[in-house]
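Several structures are given next for inspection.
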Structure P
Amino acid sequence: MDVFLEKFRGVLLAVLPITVIVAILNVTLTPMGRHLFLSFLVGVIFIVIGLTIFLLGVDIGITPISRQMGTSIAKTNKLWIVIIIGLLLGFAISVAEPSLHVIAQQIDNITAGSIGKIPTVIVVSLGIALMLSLGFVRIVYNIPLNKTMTLLYFVVFVLACFTPEEFFSVSFDSSAAPTGAITVPFILALTVGVSALKKNSKVSEADSFGMVGIVSAGALMAVMIMGILSKTDDLTGTLPRVGTSSFSIMGPFIEKLPIVAGEVGLALLPVIVVFAIFQRFSFKLSKKALNKIVMGFILTFIGLLLFMTGVNGGFIEIGNLIGQKLALTENHVYLVLVGFILGFVVTLAEPAVYVLTSQIEDVTSGYVKGKIVIGTLSLGVGIAVALSMVNIISPNIKLWHFLLPGYVVAIVMSYYVPKLFVGIAFDSGGVASGLMTTT
């Protein structure tokens, strides 16, 4: 109970700033009406309770089994086994990730069906699978992360030169595909398990991070290649307008609940299947330990179900409305300022961010404080959202004007900062673009 209350308090403090800011906007720049605002408040309740239960479930279930899987993979000490398991795990986990299906559907919409949803899901999942295998090989053979990321983003820059301009932003948004609430804790814990067998503790710490950054690059490259091969020069499609057909406050949540339940179940299914296989042939956990893992899965399902229902039922339409009304204001300074503030505070409530910071404190034995990571990460996301607003209101400013120097600076800095922080930095870039932030 003490652990639950501690997590509840942390989540409540994280979500409270978003609630206060939306309440202020409601009575100042973007009035949204009583019905919509009350739906937002109900969504906040869903999110606070759901995120608390989810984080508890991850600690009990997903994190321990993923670490054991990683250790079992590394113990084989056979390259072909490491590569094959990496490919299978990467594809299985990503192909069921709800955020990937959302992005794939958006690509289908904006290309008017010329790039279908299913091909996108398969191609991106293959890209993620290849990068997960590469990440395992990197850890086993002690290949420096900064050199790995330099090579990957050199390939990204080459592909960017041939990617249609209209498809450029879609490609970079797709890098959020492997950063779902289930995928991130699984990949992070898996990486810790693989690197735990390193005899040098400092090397083991550094190698515990960076995998999310690597697989994000895989998703990015996969979508860029699709854009190049499809020769989609003009995005003639449109995204459907977000809305709800219900006039009751609870209507949107009731409407979304069964849909979200299916998505969460689908996302958890590959993890459960993989665990069952490892339990049969490797783990052989006791009945007591197995029951604890099962309880972790149940809590993860319930927590993520409540969280995603709260986001889909109470946050999406509010975000859509705030963006529309701010864009219509004559003073665009408000748009940039609110973009920064919302980018900052929304990151505080991102599930994947908490999973990452928890692992950082665990791996470094508290040497690197999670609160410092969250603070700097939130600041970075706030600045990024503000720059994105500038890009929207200023047609002459292109997305690559921000991305190119940003990635170049990040790559150069990776050769001068401690190795531990290189992995944390690239993983942070991935987890910051999770469900809450992208919504």
Structure Q
Amino acid sequence: MRRSLPIFIGLRFTRSENANKFLSFISSVSMAGLILGVAALIVVTSVLNGFEEALSKKILGMVPQAAVYSSFPLDDWKPFAQVIENNDSNVIATAPFVQARGMLSLNGEVNSTIINGIEPTSHANVSILEQSMVAGDFDSLDSGANSIILGKYVVDKYALKLGDEVGIIISKPSNSTVGMTPSFHTYTLTGVFHVSQEIDKWMSYIAMDDASDAVGLNHGATGVRLNLKDVFTSQNSAKQALASVSSHASTLEGVEKSLRFSSGDWTQTHGSLYTSIRMQKTMMSLLLFLIILVAAFNVISTLVMSVTEKRADVAILKTFGASSSLISRIFIVQGAVIGVLGVIIGLALGIGLSLIIPSVSAWINVTFDLGLFDNYFVESLPSKIKLIDILLILIFSLVVVLLSTLYPAYSAAKVEPVQALKGE
């Protein structure tokens, strides 16, 4: 019974605050501050986690995570790929490619594009293109078939359908004084993919041999792209792949002595986006942690006022033999009830909002035609709840709340019965 006495009295003190409307209001404000602070922190971290995951799955599923580029077309790319895979356990798969910038000629208009020449069989191991097909056939990119796969955004914008002809304007080397001359090629639309508006708008895919011919290389790949286990070590993998290929180039059959290699990775093209997301997550988390601290100060204020109001009750308890430790624990329980309840409700609210925010944001965007995500690689606010984030927020919030009860509890324990009862 003695052990449960602080809990019993602390709960009675908490409920009895209804007699003082102002104190009850301050207590409610303190709890509301904790609820909103914890909920907002969970929602913000979940949304930014969602952006990180979308970046990793969508953007890094389409652009090369790392790649080695050759100064001359590689007639036989497989020995190069084998060397790369054998010397780096972080490399899951490799695929050849030819990449060039060009213009799509569509219904009398032109649209900038990045032309990717690929081999469907090997490309399926390094990209999510096959899984992103919404119409047509991924395997339609046969050499010499003059087929092309475009993004859904472009197809919808120009009202294209499978079987339509698509013109490509691309520069190729020439013997003229200009050095480069534009050439026009016609392809048949045989597939449509959808990843995000950004990717759909810029990417187009044709057979690798068709791309080689279009840029004046006859045939062969201009590089080998890598699919990595850990995309955040892409710089190391790119450097290692470059070193491996360069050191083995002279021993590989059919390699020209004038070949020169270079390497690159996704951090050079999209690294700033990832850094921005991480920085925003850090800054927003710090800001919302400060909001929780402010809410904790409200808890302190509530308890201090409660101690002042209940000085006579504390004095009576002490005259009946209550120790200073017992008095402290009573007010710790009172503060913990406000704080823990606020944290738990905030936790539930934050998780609930994080679960529905993707569908709600998508509905709002579509219903009111706001175009909020037109220039981004997502179509709604993404959300990913991580257990480690929830635990860190929970632990931090509970620690702050419990620490905020110590000073008021200490003040209550120092109340002198004689002095307190004089004013009654």
Structure R
Amino acid sequence: MLRKKVGIWFCLLVLVFSLAACSSDKKASGDNKVNEKATLTVWIHPYVGKDLKDQQTKVFDNIAKDFKKKHPKVTVKFQEIPWANREQKILTALSANQGPDVFYLIPDMMAQFADKKLLTPLDQYLGKDWGKDDFSQTALEAVTYDKKIYGLPMLRESMANFYNTKILKEIGGDPNNLPKTWDEFDELGQKAVDKGYFARNFEGSNTPNATLYPFIWQAGGDILDKDGKVIINNEAGVKAFTKINDWYKKGFIPKDSISAADHFTPFVEGKLLAVFGSGATLSALRAKGMNDFVVGPPLKDKEEATFGTTGMFVIPANSENKKLAAEFIETMTSKENSMEFNKLTKYIPARESASSIFDEDPAMKQLASYTDITKPGVMSPVARTIIPKVQAEMQAMLEGNKTPKEAADAAAKAIESELKK
């Protein structure tokens, strides 16, 4: 129901923007002008827990002070909105022309918004020294849609395998020589299963970005090809569905994997050899005082690949302060501000020059080393709408109602249906 409402809001919002474009071209003529007495409204989220809220406020206040060195009369107004229902809140505000000048998106949402012409391409507004060469290729790909840059990246994640070192020792594993391939993991995982453990987590109700898709990428496949053709059910895709199904049948993943939302808890309880996680997993383990773990690489079949989001700041198409907003985003994502933000939030900086913040944290440094093989998900306007459909087919397979090939074919058909809408 929520997704249907969001879809309706998208349609209404596109209509509002179209009517505005037909009735007036005032904003277009002033896009590159700077109002030095303007108020920039910036929507942010709680990127840290309540215990660190004051420190987050300080980080953003310092960013505003940095920006005001060049624009002393501009007012920067931060508004924190909750993560829950943020998509609909943003759409509602934009449709009423009461939205922010700058707000935060992740890649699949960006593609959805950009396709509906709700965002401002930044290419024409960025200065010459915004530091393009300081961002990795994968970071830039995550903020680009239809060959246009729609945001500057502030944070990144990369997912890898966290292993319980006590279980590793019990089954004869080597924490200094962890599995790199599917076959190597299967060999080690079987030893864990033989001892009564599960080999790894698999939360079926979680986004396929963190469940199914990494297997597809590692098998050498993708969900869509570069031309937007659905290929989730090609040989590589079917191989990924099959791998997950085999793991379930062999007891590698828990019985509740069909609909589970949390396998972190059983990992902490010592029931799983490994958990597929990110920097947030690392922070959670440390918060619980668990030190018996080691980080291992994302797995490889034909290719080594993993998932990790990229957080970016963007400008809505109806902002009256586009040039100022672009300058502000440049300031937000500078090396210094990126370092301070990510040092606090424990995300990975998108700027390579800021990666030194984890020089004294080997585990985070290791996670950061995987960003070059990290994919942001499906870069398509339908990326979010296909999530429940792909989940449903994967769950039907695990329930035994469909073969891996049937599930992959059904997922492909569902995606094609969304693309035709």
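What follows is calculated from the coordinates using simple rules that are stated; it is not laboratory data. Please read all numbers here as calculations on a predicted model, not as lab measurements. Cβ atoms are built from the backbone, for glycine too; each structure is taken alone.
Quick look at the values:
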{"item": "At a computed -17000 (helix-only ellipticity at 222 nm (-39500 (n - 2.57) for each DSSP H run of 4 or more, over all residues; to 500)), which of P, Q, R", "result": "Q"}
{"item": "Which of P, Q, R leads on distance in nm of label points 7 Å out along Cα→Cβ at positions 158 and 302, largest value", "result": "Q"}
